[in-house]
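Throughout, read-outs are computed from the coordinates displayed, never taken from laboratory work. Just so we're clear, the structure is a prediction, and the values are computed from it rather than from any experiment. Cβ atoms are built from the backbone, for glycine too; each structure is taken alone.
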Structure I
C-alpha cells in the first residue's frame, strides 16, 4: 500500500504543481523511445515533472548544456561525463536509456557482412568524432586490423544525415540509428551489419547530471529516474503504444517505416529494459573509449555511476 500511496502523492493535482525540468537529448531518434513513451503516457507528469525537451545536435553539445546550466539532465554518450571527471570537472550518470549500440550498417549495394575485415576498401559514413557511432565503427575496424582512412574511409557528417549521404552515393554504407535505418530500407537499402549484436551489452546512452543537482534536488532526480524506469517497462510491455508514440514523434515518416523501426529496436533489445546501469554495459563502453584514446579509464564505476535512484525506482515499481 505504501507504494500505491506514494504514486498517488506524486500525481499532480493541477499543471501548476509540476516541476519544470530542462532536459537535453543528443539528437531526436527512436533509440530514445523510452523518453517519448514516458512523455506521451503522462508518466513524468504522474511523478510531478513537466519535461522541456530539446535536441542539442550531438553528444558533446548535450553534456555541454548540463555543464552550462541550460539543462538539468542530458541523455547521450555517457563518455562525456567520464571525460569531464578525468579532466577534474563534474559529472554523474544516474541511469541507462539505451543498453546496446543502436546502430546498423545500411547499404544500397552491399551484401550482409559478418566479418568486419570485409569493410576493407569501403567508404562508410558516420557522425563526427567523438559521437558514438564513429567511435564504435573506428574500434571495430581497428580490431579487424584495418587502418581508418587507409583501408577503410570514414566520412563524417552531421548527426542524423548519415543515411542521406549513403543514398546520394557518397559512401558504400551508413552507420545510423532508427528511424533513419527503417527509412533507408523503405527507399531500397538494406541492413547489412548489426552493431547491437557485435558490441553486446553497452551503455550507449546514459542520463547525465551534475552532482550539485543531486544534492540540491534529490526528489527531482528520483522522480525523473523513476519515470524512466516505468517508461522502459511500458515500452517493452506495450509495443503497439510505443509505435503510436513513435508515429507522433516522427510524423514526416510513413507509419509503416516507424513501426518497422520500433520492431527492430525491441527485437535487438536496444532501449534499456531497466534504467539501472549495469557494470558489463559500462565496461564495454569505457573499454572502447580507452582503446580509442578518448579516456584513460581512471574513474571507478562507483565514482561516476550513482545507481541509488535507479535501484530505489526498481524497488518502488516492483512493489
Structure II
C-alpha cells in the first residue's frame, strides 16, 4: 500500500495560524482539464481566464470579496505545504451561472452597441479539483489517486449587506478514480461550509482539514465495499426503493436515512448497471464498490452547489447498504 498517513502533532496544529500569516500565495499557470470530474451544467475555464476576463464582486461598501482564483490558489498552496515532495497536479476548474454586466460609462448603450472592453462578467458558481498521483492505491483492479478540491457559490452570500461579512466555501480531500474521475468522498474529508473573513483564515482551516484527514481509513472502507457483491435481484430491489424514497410521506421519509441522489440520476445508475464497462454487472452481480461508483458517476450530472453534498451522501448510502447486507438495521429499508 502506498497510502501515506497524516498524523498532526500538537506543535504542528498550534503553528497553523503562523503558517497562514506567513504564506505568500503563488499564481498558477493555466492548463486545460484532461478529464472532467463534473460534466453537466458546467464549463471548463482556466486560472488565466478567471483572472483576466472576470471581475470580482464586492460587498455594498465596495470591499472586495475573495476571488475565485485566490480561493483555488490558497487550497493548492496548502496542499503543496502539507504534501511537500509529492507530485501535485494543477487544478481542473468548472464554472456555471455566468453574471454579465457593463462598466459605468456604458450604462446608456444598447447591448448590441457594447464594446468588448465595456462588458463585465463573473461566475456565481465554481468547482475545482486536482490530484496527487504519487499518493495512490489500487482497489478491485482500479487505481485511485488522492484528490483535493473546493466549491464556491456566490449565492450563499448577501452582497448587499452594508459591511463585509463572512464568506462561505466548501473544501474536500478524498480519492478519485483514475479511469473515470469519479469522486470518492467521506464526511471526514469534506468541510461543506467553511466561513472565513480572509484568505489567511481560509488557509488555516484548509490546513486543519488536511492534517486531520486519515487516508488509510477511507481505503479500508473502500476495500470492505469491494468484498461484498450484489445480485441483479438485490440491485433491482435497492434502486426500486431509491425511486420510492422521493414519494414517501414526509413523516415516514424522516425515519429513513437521507438519500440525495435524484430520480434522473437513479435512471443513469440503472442504465450504467448494464452499460458501464468498468463498474457494470459482471456474471449477474456487482460489488458494492462498483455500486458506489455507479452512484458517483451519476452525480456528475449535479449542479455545482449540490455536487459535493451528493458525493458524500453517495458514500454514506453505499456504506450503509453494505452494512445492512451484513445485518445492520439502519439502511435495512433499502433492502426490504
Structure III
C-alpha cells in the first residue's frame, strides 16, 4: 500500500570536493558550506530538503559517485576511500536535520512507504560506478551491511574491471566484450545482498549480459530512449524490450543531452521519452529520475522545487493516477522489494 502520493527520484548526486586547497585528495567532508546548503533553499544545489518540500519530492536515492580512474591498486584504493566517505556523509544526513524536519535513511521499500506516509522525506544510499570495488567482490556485502547501499551502477564513463562502458574517452572500444568474469561474480554478490544492478552507463553488451546474469531484475537508474535521441548512453528499443521482458525498469532522466541532441531539453521532451517507453514496453517498466547535481535539470524541472511540474505534465500527457504512481515510484519500489525477497531466500 502506497502513501497518498509518493515521488521517488532514483538518481541524485551529492556535491563532493575533489581536492583540498593544498591539492590533496579529499576523503572527508571539509566544506561546511556545502554541508549546510542541503538545508538551504537559496543555493545552487538542485536538490536540497527545502526544495524537495517545495516541489513535493518525497523520496530520493542519493549517489556516492566515483569518477573512473586508473585500473591500479592505488586507483582502486583511492576510490574506495572516497566512496566510504561519501556514504558516511549520506548516512549522517538525518542526524543533521534541523528541529522540526523529518528525514529518514530508508533501506527497505516498506521503510520508504512508511516514512512518506508519516510526512517525512526518505533517503536511500546508492553507488554510481563499481570502480571502487577493485578486485574484491566481498566489498559488496560490506557496503550493503555498513551503509544500506541498494544499487550499484556497474560502470561510469570508461571501462572498469567489472564491465565495459557505453562511453569511452580514448583507449579501447571494448575491454571485456560486456561483463568480465569478475563482473559476473560481483552481480552474484549484489543479488545475495539485496543490491540492485544498475545498467545505466553500461555498453549494450554489458546491459544484455547483466540481464541474464542477474537473478533479480536489473534496471537503468538514469537513461533515456535511443530512438528519440541517438546518444550512446540511451537504450535502444531492443534493450528496452529485453529489460522489460526480464521484469526491469528504465528510469527516464532529466538530463538534457540524453533527451535532445544538442541539449536544450525540456519537460515536454521528458514526457516524450516516457510516453515512447510506456507505449513500447508498458507503464510497469518505466520510471523517472532527475540526475540533479550530476548534470540533470531541464526547463520545467530545473531543480527539486519544480517536481510538481512533472506530475502535472504526466496528467496532461494522459496518465491516470495509478499510472502516475507506477511511474513516480511504484515500479522502483517493486524492484527494491524483489531484491529484498531474493536476499532472504
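For mean count of other Cβ atoms within 10 Å over residues 191-198, which of I, II, III scores largest? Across I, II, III, mean count of other Cβ atoms within 10 Å over residues 191-198 peaks for III. From which structure (I, II, III) was percent of Cα pairs over 38 Å apart calculated, if the value obtained is 22? Only structure II yields this read-out. Looking at distance in nm of label points 7 Å out along Cα→Cβ at positions 71 and 167 for structures I, II, III, the greatest value goes to I.
Using Rg and Dmax of the Cα atoms in Å, for residues 135-222 alone as the calculated read-out, with 17.8, 51 as its value, let me know the right label among I, II, III. Corresponding structure: I.
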